Structure I
Amino acid sequence: MPSNKLEFISIENQTTEFPKHFHETFCISLIHKGTEQIDFEKHSLFSEAGTISITNPYEVHSNPLIDKTSCLKFDTIYVPNELMQKALNGKNIKFANGSRKIQSKKMTRVFLALKNALETANKDTITNHFHEFATTLEQFAEENKTDYSYINFKNFTNISNYIENHIQEKFHLEELSKMAHINKYGFSKKFKTFTGMTPMNYILMRKVFSSKKLIKSTTNLTDLAYLYNFTDLAHYSKTFKRFIGISPKDYKNKLL
């Protein structure tokens, strides 16, 4: 059911930059105020108020602030690719550079209708609005002839697996570089070449996204911070907000 797999988040006043990261889903944002900047590897996307911006699954990108004195307000809906494919009868789509930014009154209306349905948590309403959302989006997309896949770590696959299997533990650069059989400076350089991120930035991102899945309305956030080996709740909250845009407390409150 779409209601179990879709997620949305509302950012009222973004005043901090998002570091390099990726999502395992389509990240579809409606900008309400300000201008959003997304930096990809070879180009940047600027989306002003009233437009919709899209990143594909596993695309590494960052979100710098154009003007740190002004606030950015937007809603984001996260759509897993398997859910998108199911709604489009198995079709695998992607959004190329020319279609990442959408200016369409109909698309905006459909976006807001789905967002409002997600807020009500009515399964039938969500299902109906999501189908219209996906089919409307399809008009701006192109067929993706290859399946979306996780970042290609090449000869660092064992490192990636180790991080995922021990994500709640504390990591040391020296330990990871020994596993890769190179010094820590060479390891950091190669890791960034493969992923677009430094090892520690990647690890913090994975810790935040992994811990976010465990947050429920009754979760003790301090315990969760220590579970994932953050120094304290303040450290966890600061890191969480860097990648998600809101604090874990605000994220938890929206689940109430």
Structure II
Amino acid sequence: MNLTTATHMLHQSVFLHLVLHVSTVKLLISETSLSSVPEPIKRINDTKLSGFHARIGKSASDGKSKIALYLNYRIGGSRGKQRNYLLGYHGERELKEVRKEVENLKGRVAAGEDVTETRRLTLQRQFVEDSSPTLAKLAEEFLTRYIDVNRKDPKEVRRMFEKDVLPVIGDMKLKDITRRDVIEKVLDPITDRSSGTQANKTLSILKQMFDFGVDRDLMQGNPITTVKKKNICSGQVILATPL
């Protein structure tokens, strides 16, 4: 029997002895220690990384338990708030990657960062990003619920959107659209093809659409509410009529 095998057997012996008396043990968290955790054990605290621990759930119908991995830490000194940061579940990725993450998190905590709060804000921002509607969504709602109902020429307005608006800013999130985006990507190209009147019509419709979006709580404000028609057509070249 070599030294490695003997050491492993000793660890297992100590482990089995402890489980007969307590539900929480201190042991190196590894594939070996997590592969067959006896029923009484509910928590394993890692011997190398303080705060790193595994929580063993109830056994499923197949006899296996779901094991959650956490980092416990305190932010704000000894009297500060205590946090439990969920790292994931055993089997989702290799433990060596989890341990690297724990080391990184502990470094950030030591520098004063509340990593749990950081993750919460990140997830919140991501949710806002994912759920934020696009201009195309607003346009369809505006055309269906307002233009088709109130305009005598809804097809003309739809053609305007299909030609000059949706191809250039249809995929943009409403929260990201700026006044400059509308002017530079939609209105200026219309003006540049000597269609000043059409540019003004488009500006008027877009103002109505963004106001509609604000009223329906799809966006916080109208980005082009202060844009003036005279400034949109100021760059248009007016050709003189031959004598």
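Every number in this text was worked out from the coordinates using simple rules, so none of it is lab data. Owing to the predicted nature of the structure, the values given are computational and were not obtained by experimental measurement. Cβ atoms are built from the backbone, for glycine too; each structure is taken alone.
Taking FRET efficiency 1/(1 + (r/R0)^6) of positions 51 and 139 (r between Cβ atoms, R0 = 41 Å, to 0.05) as the criterion, which structure among I, II has the greatest value?
Details: I: 1.00; II: 0.20.
If we compare FRET efficiency 1/(1 + (r/R0)^6) of positions 51 and 139 (r between Cβ atoms, R0 = 41 Å, to 0.05) over I, II, the biggest value is for I.
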Structures I, II compared on relative contact order in percent (Cα under 8 Å, 6 or more apart): the greatest is I
Per Cα Rg over 2.2 N^0.38 Å, the highest-valued of structures I, II: II
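Where does the value 13.9 come from, among I, II, when Kirkwood radius over Cα pairs in Å, for residues 123-218 alone is the thing being computed? Kindly include the intermediate steps, with their values, before the conclusion.
On the way: I: 16.4; II: 13.9.
Checking each candidate, the match is II.
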